[in-house]
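Down below are the structures I want you to see.
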Structure P
Amino acid sequence: MRALLIVNPHATSTTRLRRDVIVRALSSAVKLEVVETRYRGHATHLAAAARSAGFGLVLTLGGDGTVNEAVNGILGPAPGGLPAAAGLPPGDLPAADEPAPGGLPEPPDQPAPAASAPALAALPGGNANVFTRSIGLPSDPVDAAGQILNALAEGRQRSLGLGLAGDRYFTINAGLGIDAEVVRAVEGHRALGRTATPALYMRMILRQYYRVTDRRHPPIMLERDGHAPAGPLFLGIVSNTAPWTYLGRRPLYTNPQAAFERGLDVFALRSLRTVSTVRTVCQMLSPDRTPHGRSVLTLHDQAELTLASDRPVAFQVDGEYMGERESVRFLAVPDALRVIV
């Protein structure tokens, strides 16, 4: 099997020595090519080129953002949307007569059926690694590579449903509001060379909550066909799996019942008052109960919904900041991705 390993050289929880061990191990089972990403969106282009070239497997060594980019490249343009790599500066993509990075051909402009697209194998290399934990891989990338090698030998794979936010697929969650504001703030610090640690996230959460976010005027409405609009809301998170994220080793649950095999789950807040917010955060530490209360709105197993705002609000997909939006349509896409696990 031809396989492409996409490595984020800035991944926070791996080293070059461990990467070399992983590459040698994988090369014993597949015909492996290895490419390092050079810019944001590069993994999408590489995965799309691998799909066009007939690769059977795309592996990633990085965090959830690298996984998200690779998934969008594997699947190609969203139905009725733009290519997953759209939005990149034109100078970051090879010209039509230039070879794609890594010597791979240019990706096609049409989406690939999931059954004919490459399978994905994701190795944990980032800070949170929510996706790899959610599908049951070990937190150590070498151990995870061993599990993937066993799965390849046994022909073991799993089909996952994904979410679609506008024209971008997501594996874990997407959201509008303060969670995306925190992601934006953390990315600003990372651009200055700081590592994305749980402590940095906590500082940015407190900073946004107490000093930056407008906690008086909720801008978001949740819209569904056949239902009255719900809101106004300060925050809307749409989940494709549980947990929502990790605080170090501690999982946080907005929708404990969310699963790859079901539709999308929604968690939204009508209030950002301190008492109700602290109570909700405490509830998010439990995997057994969905957060509840007068300030909380939750929905389970939804096929489609829209979050619309009366002003531009921050938007994140799988922990990556995507700019500001006034409206995002969310769709559940069943059996969209094959993963080796």
Structure Q
Amino acid sequence: MRPVRIWLGVMACLVVLMVLVGGATRLTDSGLSITEWKPVTGIVPPLSAGDWEAEFEKYRQIPEYAEINSGMSLSEFKFIYWWEWGHRFLGRFVGLAFLIPFLGLLVSGHIRKPLIPRLLLLFVLGGLQGVVGWWMVKSGLSGRTDVSQYRLAVHLSLACIILAALIWTIFSLSDRAGEPRSKPVRAGAWLVLGLVFVQIGLGAVVAGLDAGLTYNTWPLMDGDFIPKGLWSLEPVWLNMTENIATVQFDHRIVAYLLCAVVLVHAWQLSAAGSGGRALLLGFVVLLQVLVGIATLIHVVPISLGLIHQFTALVVLAIAVWNVQQCRGRDRLIDA
């Protein structure tokens, strides 16, 4: 199983890289620079001056250019184009990096039968992620100047599900398994993992609304713990995803809640003899909170924005591993 674990470990790293490149594409406002989806022929970038002018003309037809980037030069367009092209190219590369080794390992007998359905599901999810990515981009090509925050949240959440599934599978195939813990400890591990997913989803909505560019103070939001206008939209539920103040407030509150839950769960782990894992989990969550605060008060520079995204993925990976350890041995190792 060692070759399979190494391959899946490389795939997990590629997914992390894919998310970070996507984050950089978002932070550089490059995501709408390619206005067509060509899964196969799109791998070839513009090769001549005429090709570049044709791509630039397509970009000039969308609202983002007309309302935000009017007058952009061709060299400026090339900068954002290459970010989006690189993100799409990496997506294609990740697909091939999964498929080719999968077939090789399958033919060589390294992949056991019980693992095949799980790996095929991962491949399908990877293909679906490409479709969701275009679905997200398409939302910003007409009627608005940016992609839908809802679709952005779906896109990022699916990437995190794929990453979590990869990590889960890697540890399922490891000879080193944790000891099953009591129901309260296992429940605590699952609660931490669930809150991490929720927080990442909220972070995507924050990014989609550019909510991190306002209320750039901490611990108060421009002088108030509960900002004014928190429930100003009608119907009320729209505030959760459309109101910048509410979206950022929710992201902060869930961060505090996650810290509190992790503190209690760390105590559970320590009492159960897993003090090292408790310390690691507490450390990475605290680090993520500190990076988030720094990102906010510095008005989301690209460097801190990407570090914040990366540490979120680290927290997710450790939370998945923690659940695995609390559950004990996965049956795949004995299959």
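Every number in this text was worked out from the coordinates using simple rules, so none of it is lab data. Keep in mind the model is a prediction, meaning the values are calculated, not measured. Cβ atoms are built from the backbone, for glycine too; each structure is taken alone.
Here semi-axes √(5λ) of the Cα gyration tensor in Å was derived from just one of the structures P, Q, and that gives 35, 30, 15; the source is Q. If you work out mean count of other Cβ atoms within 10 Å over residues 151-158 for P, Q, which one comes out largest? Once mean count of other Cβ atoms within 10 Å over residues 151-158 is tallied for P, Q, the winner is Q.
Thinking only about relative contact order in percent (Cα under 8 Å, 6 or more apart), which of P, Q has the largest value?
Working: P: 19; Q: 23.
Comparing P, Q by relative contact order in percent (Cα under 8 Å, 6 or more apart), the maximum is at Q.
Looking across P, Q, the calculation of distance in nm of label points 7 Å out along Cα→Cβ at positions 263 and 319 that yields 2.8 traces back to P. Taking mean count of other Cβ atoms within 10 Å over residues 207-214 as the measure, the highest value among P, Q is held by Q.
Can you spot which of P, Q the value -8000 was calculated from, given it is helix-only ellipticity at 222 nm (-39500 (n - 2.57) for each DSSP H run of 4 or more, over all residues; to 500)? Only one of P, Q returns -8000 for helix-only ellipticity at 222 nm (-39500 (n - 2.57) for each DSSP H run of 4 or more, over all residues; to 500), namely P. Looking at Rg/Rh (Cα atoms, Kirkwood Rh), for residues 39-166 alone over structures P, Q, structure Q comes out largest. With P(r) over Cα pairs in 5 Å bins from 0, in percent, for residues 71-254 alone coming out at 1, 6, 10, 14, 14, 13, 13, 12, 8, 5, 2, 1, 0, pick the structure among P, Q it was computed from. The correct label is Q.
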